[in-house]
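Some structures to go through are shown next.
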Structure I
Amino acid sequence: MKSKKELAAKALNVGKGRIKFVNARIDEVKEAITKQDIKDLANAGAIIVKPIKGRKTNIKRKNRRKTGKIRKKVNTRKQEYVKMTRKLRKHVKLLKNQGALSKEEAKKVRKQIRNKSFRSKAGLKEAITETKK
C-alpha cells in the first residue's frame, strides 16, 4: 500500500500525507497500476485527497535594522564647515596661481581658514586686502 500511496501522490501532484484510500474500495486501489488508473479512482471517489492544513500564506516578517543598514546622519555643522573651507581654499589657490598671493601668504591664509577665521568668501577677500595695505 505504501507504493500505491507514492504513485497516487505523484499522479495527483500532492504529498503522500494527503492521500487517503477508502476502506470499502481498497481492492480497486490494489489493482491500479498506472497513473491514469489512480486518476480515475480519484475521480470515482476511491482515493480521497485531504485538504491542506496549517498556514496557507507565509506572513512576511518586518525588516529589522541590522548593523550594516544603519545610516548615521552627518552633523550639519560639519557639512557647512567642509563646504566653506573647500570654497575658500579654492579661492586662495586661484589667487596664488594668479600671483596675487605669495606661497607664504597662501599658507598663512589656509591656516586661518582651518581655524574658522572667515565666515564667508567676502570676509576672506576683505582680510586679504587688509593684509596687502
Structure II
Amino acid sequence: MRLSTPLLLLLSLASCSTTYSSVEQASTACNSWKEKGEIINYNHDLTWTEKFWKFDKTNPEPSIETLEWEDWFEKRKLYFASSPKKEISVASRECKLDPDAAQVLGFENRAVKDGTWKNIDGQRGVFELIKSFSY
C-alpha cells in the first residue's frame, strides 16, 4: 500500500508533537506560549458603579454633623464630569482546557497580534485555534 506525500508529511508532524505527562505541564507550556504573545492596552470609561466606588473610596461621605456636604457633592460632580477611565489589557493569546480531548488549546487573535484591534464592533478580531498541548 502506497501512502501519499501529504499523508506522510502529516504523520511525520504528528509524531514530532510533544505530549505532556500531566494537565499541569500542558497548561504551563501553553501559558509560556501565551506570555510570548502581544498585549494591547487601552483606556475605557468607568461604569457608573465603578465611578461611585472609586470616588467614595478616596472621598468618604462627610458625617451628618458637619456642613461639608455641599463641598463633597461639588467634588463628586467634578469627578464625574472628568470622565474617569480605567486601563484594560487585551492579550493576543489565550489557553483553554479541553479535558475530553486531553489537551490545552492555544488560541490567537490576529487583530491583537498585528495591532489592528480596536474596541469597536467588527474590529476586535476573533480567536483562532493555533496550537494544542496534549497530555
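Derivation of every value follows stated rules applied to the coordinates shown; laboratory data play no part. Fair warning: this is a prediction, and the values are worked out from it, not measured in the lab. Cβ atoms are built from the backbone, for glycine too; each structure is taken alone.
What to note about this one:
- Comparison of I, II by distance in nm of label points 7 Å out along Cα→Cβ at positions 47 and 63 - largest value held by: I
- Of the structures I, II, the one that 16 was derived from, the read-out being relative contact order in percent (Cα under 8 Å, 6 or more apart): I
- For Cα extents along the principal axes in Å computed as 93, 32, 22, the structure of I, II it came from: II
- The greatest value of distance in nm of label points 7 Å out along Cα→Cβ at positions 79 and 103 among structures I, II is that of II.
- helix-only ellipticity at 222 nm (-39500 (n - 2.57) for each DSSP H run of 4 or more, over all residues; to 500) from the coordinates reads -17500; which among I, II: I
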